[in-house]
Every structure is written in C-alpha cells, then in structure tokens.
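Any read-out appearing in this document is the output of simple, stated calculations on the displayed coordinates, not a laboratory observation. Since we're looking at a predicted model, the values are computed, not measured. Cβ atoms are built from the backbone, for glycine too; each structure is taken alone.
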Structure P
C-alpha cells in the first residue's frame, strides 16, 4: 500500500520532527486504519536511502495514520509517498 505524508505531528508551539501524519489510499475512517497499527513504513529519499518507521496509531476520524520514524524527517518529505509493508 502507498500513502502520502500530509504533515508533521505538531501542537501550537512545537513540531515533532520524527512523527508525521500519513494519509493512505483507500482508508477513509478510523476503523479501516486500526488494522494498520504496528505495520512498517518506508520512505525512500532521492539519494536512495531509506528511512524506516512504524505506524503508532490512527490520527483523527478520517483514517489518517500517525507514523514514528527512527530519525527526523526532512522538510522535503511533505507531500511525498511512503510504502506500507503489510
């Protein structure tokens, strides 16, 4: 499955660099997002490196996922695709 990085997880004053919100194709509510919790996510950079992460939980009621990556994500990753390994 593929998803798109929507934004960093953030609050009013703080942005968390290693947590992002991912919108997955075909997942449109919280119940469909629940089975994806714990799955591995891979982001491939333009240079060929891979940044691996893990789905932590659903984010909101429209099926978005909160993904924790092993290190901080670059700002260029916003709007790019990630691969979910099922």
Structure Q
C-alpha cells in the first residue's frame, strides 16, 4: 500500500487507513512508540493505555493499610441531587 508523507503546519505526517490500524490493534487516541530501526520507521502501540498513567500502576501505589471512608462535602449549594 502506498501513501504520501504530507506537511501539516510545521510538522509532517502519514495517514494510516482504518484497515491498517485495525490489523495493528491501534485506535484513534492511542499512544504509539515511534522508532527507526535499520532505516525503517517502526510504529508500535505503546505499553501505556490512553492517558498519562496506567490504572494498575496507580492501584499498586495504594498503601496496604488504606481504609476508604466517606467524605462529607457539606450541604447542597445549587440544584445538586444528593
């Protein structure tokens, strides 16, 4: 499949057909790692899952003795339903 490198503002980009993204299991908004290996551009789905942090990493940081509790935010101010 042939495509062109195109200029977008001050950057360059390549458009990937939907079929190619589906075969690579990459969705719009996913983070990818881009590298050059032996003169070839390689695009790989990042280990990270959408966003800045992985949920498993955040949960692992919760102390073992953590006890969740209910938080009182006061009386309703506007039209909130409590």
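What the table below lists for this structure:
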quantity: Mean count of other Cβ atoms within 10 Å over residues 38-45 from the coordinates reads 9.8; which among P, Q; calculated: Q
quantity: Read-out Rg/Rh (Cα atoms, Kirkwood Rh), computed value 0.94, structure in P, Q; calculated: P
quantity: For distance in nm of label points 7 Å out along Cα→Cβ at positions 30 and 46 computed as 3.9, the structure of P, Q it came from; calculated: P
quantity: Mean count of other Cβ atoms within 10 Å over residues 14-21 from the coordinates reads 11.1; which among P, Q; calculated: Q
quantity: At a computed -3500 (helix-only ellipticity at 222 nm (-39500 (n - 2.57) for each DSSP H run of 4 or more, over all residues; to 500)), which of P, Q; calculated: Q
quantity: Label whose coordinates, when relative contact order in percent (Cα under 8 Å, 6 or more apart) is calculated, return 14 (choices P, Q); calculated: Q
quantity: Computed 1.00 for FRET efficiency 1/(1 + (r/R0)^6) of positions 22 and 62 (r between Cβ atoms, R0 = 35 Å, to 0.05) - originating structure among P, Q; calculated: P
